[in-house]
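Nothing in this text is a laboratory measurement; each read-out follows from the coordinates by a stated rule. Keep in mind the model is a prediction, meaning the values are calculated, not measured. Cβ atoms are built from the backbone, for glycine too; each structure is taken alone.
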Structure P
């Protein structure tokens, strides 16, 4: 069910963005006064418009599959490295929201930041064998996992000295 909701959200986002771009083209037209709705209708009735709608649908259908990921950070523990986890999250604009059993839940700070993630800003961190696993939207998980791995590597280097 979550997959379908994410697909519909992304489809709506793409459609709103497209309509806004068409209206911007209509407003900034130098030749003559053009109605935004007429321009949108003309574009969607053309062959390119049909292909565009098909592309929007395909993007929305596959977005949840490729827009979300899980990443494992090696040599990291939830309890021992909690400060480093919080620092990495804070660096990218996330704050601790809750703890559900053995999972830490983080959410984006502020409505604007949450809107940029289409309100799919929930990141779950859980312990796995040999590290922790971060699950959530791809662009946030990739950045945070990279930053957290750097924190862990630096802390291991400091412990060796």
Structure Q
């Protein structure tokens, strides 16, 4: 299974890009040993998308119906790191080809487009009740992917 972090906007340089790259490189180092094919980041240029619906459609355009869709949304559930690891392991064991963790544009996702493109189940996660800058959410998502794989690999990185 592939783990894909897909986000509105492209990080070209800076401390956030350095952190995202570091965490995803570390995660990729654990991927094969934990039964995952790859860990990837897809930055999606949203300039030229005229509204939230168009942004949502572009972000979700590559997600196949057989793939898992996890939307990061302030109204989502706040899973623990162990919950995230269990979720990824279950998807892997169920033979899901890819899991997309998606961060929307500045105005979030258009619910009607999500329902249209994904009439089935969509998982919604939140990193808490606070409002976070999108670049920080991308860093936190990358770190949680790494942490989940480190839990599955039984490394000492995660401490309860």
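Identify which of structures P, Q gives the largest calculated value of mean count of other Cβ atoms within 10 Å over residues 101-108.
Going through P, Q one by one, mean count of other Cβ atoms within 10 Å over residues 101-108 peaks for structure Q.
Where does the value 1.8 come from, among P, Q, when distance in nm of label points 7 Å out along Cα→Cβ at positions 21 and 53 is the thing being computed?
Matching structure: P.
Matching task: 36 is the computed value of relative contact order in percent (Cα under 8 Å, 6 or more apart). Pick the structure from P, Q.
Attributed to the structure labelled Q.
Which one of P, Q has Kirkwood radius over Cα pairs in Å, as calculated from the coordinates, equal to 15.8?
This value belongs to structure Q.
Thinking of P, Q, which structure, once distance in nm of label points 7 Å out along Cα→Cβ at positions 29 and 133 is computed, gives back 5.3?
P
With helix-only ellipticity at 222 nm (-39500 (n - 2.57) for each DSSP H run of 4 or more, over all residues; to 500) coming out at -13000, pick the structure among P, Q it was computed from.
Here the read-out was taken from Q.
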